[in-house]
Structure 1
Amino acid sequence: MTVGGRLDELALAAVAAATGAWPYQPKGRQKTYVAQGGKRFHLRTRTEEDDGEWFLGINERCWRAGEYFVLACGGPDAMFVVPVDEFPGKDGFPRNGTDRKIHVVCGRGQWYLRDPHPRFVLDQYRDAFYLLV
């Protein structure tokens, strides 16, 4: 996960363009934000891995109904806005301490989460910043 980098700025600018204002952080050190209108989202960013796959960590406390995950994958700069309510349950992902390891893959033109099985397709959530309005 990157902190405060180019992908963070791109994702936050996209949220601002969709909602009409820059989101704010209720707690300055965490990558949890609130968009104008009150929707809370958890931003996770990662530069491209050598094999074109991305690994992101999402803390278990972030799996809250009514909130969103914004996943930003560097390289092709693909961004996904997924409601937590539609995201697969945290128990389907490998654990790393209090984080769940999210593995984003782009294969044969389709974006998806490798775990859990069956795969969770992300394509419909690409650039879906309107969900945060």
Structure 2
Amino acid sequence: MTDRLVLDAGALIALERNDRRMWARLGAAAEATVDIVVPVGALAQVWRGTPNQARLSQALAKTRAGAFDAIARAAGELCHAARSADPIDAAVVLNAAGATSVIVTSDPNDIRRLVRALPSDLGSTITIVRA
């Protein structure tokens, strides 16, 4: 069973574009009372506050914001360990860490590399699916 669903910017864009598969995934997670997390950095990448983001706003009502300030240093360290330059992707992975989680992403290869670089003491079971 999945404890947490973490959405990256690509997943948010899919929701905004009314991707049926992504909406079904979000609906199923909400119905199963899975913790649905949007790292604030991922939200900042896509949110523009325009009226055409009404769908995205509806989706965000089902989520909670991930704590980025508490994760910022760890994201930098994970980027270093994984040889990645994307702290937002690292924050997505860190928001999933420590639980049985699913990460929905438009870039599974980068996310997979970061997951492999996680410290083993986080005890995570993370599944990666394409948005």
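FYI, it's all coordinate maths here, none of it is from the lab. All figures in this text were calculated on a predicted structure; none of them were measured in a lab. Cβ atoms are built from the backbone, for glycine too; each structure is taken alone.
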Check the numbers for mean count of other Cβ atoms within 10 Å over residues 7-14 across 1, 2 and tell me which is largest.
-> 2
To which of 1, 2 does the computed value 21, 17, 14 (semi-axes √(5λ) of the Cα gyration tensor in Å) belong?
-> 1
Structure with the greatest value (metric distance in nm of label points 7 Å out along Cα→Cβ at positions 31 and 71, set 1, 2) = 2
Read-out helix-only ellipticity at 222 nm (-39500 (n - 2.57) for each DSSP H run of 4 or more, over all residues; to 500), computed value -14000, structure in 1, 2 = 2
For 22 (relative contact order in percent (Cα under 8 Å, 6 or more apart), calculated) the corresponding structure among 1, 2 = 1
For distance in nm of label points 7 Å out along Cα→Cβ at positions 55 and 79, which of 1, 2 scores largest?
-> 2
Note: distance in nm of label points 7 Å out along Cα→Cβ at positions 47 and 95 at 3.2, derived from one of structures 1, 2, originates from structure 1
